[in-house]
Structure P
Amino acid sequence: MHILFLTDNFPPESNAPASRTFEHCREWVRAGHRVTVITCAPNFPQGRVFPGYRNRLWQQESMDGIRVVRVWSYITANEGFAKRTLDYMSYMVTATLAALFVRRVDLVIGTSPQIFTTCAAYVVGVLKRTPFVFELRDLWPESIRAVGAMKNPRWLDRLERLELFLYRKAAAIVSVTHSFKRNLVSRGIDPEKIHVVTNGVDLVRFSPRGKDQRLVRLLKLEDKFVAGYIGTHGMAHALGTLLDAAERIRGYTDGEDYRIVLLGTGAERERLRAQAERMQLDNVLFLEQVSKEEVARYWSLLDVAIIHLRKTELFTTVIPSKLFECMAMGLPVLHGVAGESADIVQTEGVGVVFEPENSAALCEGLRRMKEDEMRYRKMSRLALEAARLYDRKALAGEMLAILEQTADSKVRTKIGAT
């Protein structure tokens, strides 16, 4: 089977969408299938093309057996709604054109959250008369409403109509959460074609390790209880809550024992850094984005991982992929996200759930982690056990079975028509 995958994020970018797509495609190639990925020049999230690449109309490489075609797009930083929309739409056009030169495709996958990639996949599916699979990683444009990135309700309504059209036209939908599936079913989408394949983790790359002592010394974290957030610093993440918690914890008698690390980049990063300076938070460290290969070293610095999103109904339906990376490293989590992901944390016993945007609750959870060593060790052990349930290799196999069934349905339909 020849799988054509359209995505605007792919390694060497190191965000969750890039990792999921690469790790799935790698396993499909190992299973004997051909995979072509159409993406753009790596630039996320700074909006600067990575060294060794150029923003060309067409360039091609092979990555672990995956044929990777990179097309031109309008490149901008992950900030400013209008510019980012232009970025997405330019990729939609060039990816659609590039797909016309990819021959003998058995099915095409388009991945969200931004809807223009799935638009391209739908058009390519029509032109090539091949099934279109919608990989649903976020409810977009509902997430735009949730963070207030777009104020015009008419445009949002139009985007939602387009979203529903694509769901209806997809031969199959692969959702990363059960909550997303329930949302679609409630809006009239056929439940029989919606499948759930959660996010997961590469258990080879993420595994228990001791603290990287060179980094510990470099960052002056000796004898500190380190809590950290690693990921995008965006509007959806409400990371000001972490700064408020850092200020609050300084007032405790053992306040000097704690450090909070924020690693990554995004639209809110500079504002957060300026806020921390105004608050004179000497117990907060902002670290620059690191490569995919380096990120596990920085996870090792942490005693506790913080996962956090804004307090809004939409985010009760998401499962942040970094939760599975924490599990694989045996790292307990302070989980400031309500809903389906909080249920996983509590059911598996891998951390403490606190109310989103509640800095007092975050502080309380942090202190409980530090002071109750027996409970901390138990959560670490349970995290390692739970991680095996979310092995990316096994999940890639689950999704491949869905793709094979979808492609086979097309063949049976053709035979029936003759």
Structure Q
Amino acid sequence: MSSKLLIKDAAIVTMNQNQEVIESGNLLIEDDLIKTISRQPLQEDSDTTVIPGEGKVVMPGLINLHNHAAMSLFRSYADDYPLMEWLQKKIFPAEAKLTEEDVYWGTSLAVMEMLRGGTTTFVDMYYFMEQTARACEEGGIRAFLSQVFIGLDGGEGVKALQNAISFVENWQDQAGGRIKTILGPHAPYTCPPDFLKKVLEDTEHLNTLIHMHLSESRQEVEESLKVHNKTPVALMNELGMFERPVLAAHCVHLTDEDIEILSSKQVGISHNPGSNLKLGNGIAPLKKLLDRNARIGLGTDGAASNNNLDMFEEIMLAALLQKGINEEPTYIKSSDAFSLATSKAAEALQMENLGVLKEKAKADIAILDFNKPHLQPHNDPIANIVYSASSQDVETVIVDGKIVYNQGEFTTLDEERIYYEANRCAKRLRE
């Protein structure tokens, strides 16, 4: 027998092609898919669970395009450093102590934070990825997971690549299809050209996305120009990397030629404004990328460099930064900003059935309680979401048609246990 959920009499922000908002409607979920969206009452069967929607806003679950989930253990561990110093003096030494158990509990903490904040899908790149997958499977979230690998150390890099390939093959479509596996070469500055050529050759048989950091800092770009006489984007293009589906994280320092390459090759881009600001890496040319119809969405990066996984903050930052630096209030309208965490993010992942509320789309949904002073009146629900709402306004979260969070309670996670274990792991790592 199929399971059914009916959300009744709620405002529905569809983020469909017309960005339609239904002021009062009903949404029926059957198993893992949205079956019907209607302004008219829908029939309730005896096996239908009903969620009252008066005063609530139903929206697509948010998509976080770039994260290192287990780095939640390093939240507030190393703040106020430049990127390379932050990595080399603080993060890399701490990561050398990581165990599988650390990654499991750090990811569990991140999954809890993301679900609590209305994020139903995230893209991850880190170590011990089997433990990340296990935490995602148990937590009920949707995830695109990549075992990170670095190619600076000869045979160890080749071994890491083979481990990453094994992870892709072993975990693809697990957890009822909620887990997708992708490849994670760390960055051009840690994966030399010859190594990346081998990556492309050895993974040619894998029909999967490649996820990597790209043009995050000015120093990275300057070093690439010095060594290769090309920007990181131009170098990746020359190597043939963009002949495969790629999701590039950051893309802050771009030339006009870089923007043309990224847009023409339909490279997915994760814009991570909070992390980029905190690490002093600058502000990506979001408006230029959107004007060139680039496939771009939003990500938080890891909690070590953000320091939270609140996608509502990223949505507002993305809009306000472009208005401010360009001195133009019409840049990045609220509906466009919201699409960066929903429908456009799904396009960057090449997933048509995510990031939108429509019939036959995946039932990944967040319900916001708008019965709060800062969300009244309801002049424009999307503008309220972008400029006024926060993760604390999320009341109910549904992933794959299953309620995973409802009115302060998780159905899949032991909150107190995760807090205890995450703090225990973090204490050992910082000693």
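General remarks:
- Among P, Q, structure where Rg and Dmax of the Cα atoms in Å as derived comes to 21.6, 79: P
- For helix-only ellipticity at 222 nm (-39500 (n - 2.57) for each DSSP H run of 4 or more, over all residues; to 500) computed as -13500, the structure of P, Q it came from: P
- Computed 21, 18, 6 for semi-axes √(5λ) of the Cα gyration tensor in Å, for residues 211-266 alone - originating structure among P, Q: P
- When relative contact order in percent (Cα under 8 Å, 6 or more apart) is calculated for each of the structures P, Q, the largest result comes from Q.
- In terms of distance in nm of label points 7 Å out along Cα→Cβ at positions 291 and 323, the structure with the greatest value among P, Q is P.
- Structure (P, Q) behind the derived value 3.4 of distance in nm of label points 7 Å out along Cα→Cβ at positions 27 and 235: P
Values in this text are rule-based calculations from the coordinates and carry no lab data. Just so it is clear, the model here is predicted, and its values are computed rather than measured. Cβ atoms are built from the backbone, for glycine too; each structure is taken alone.
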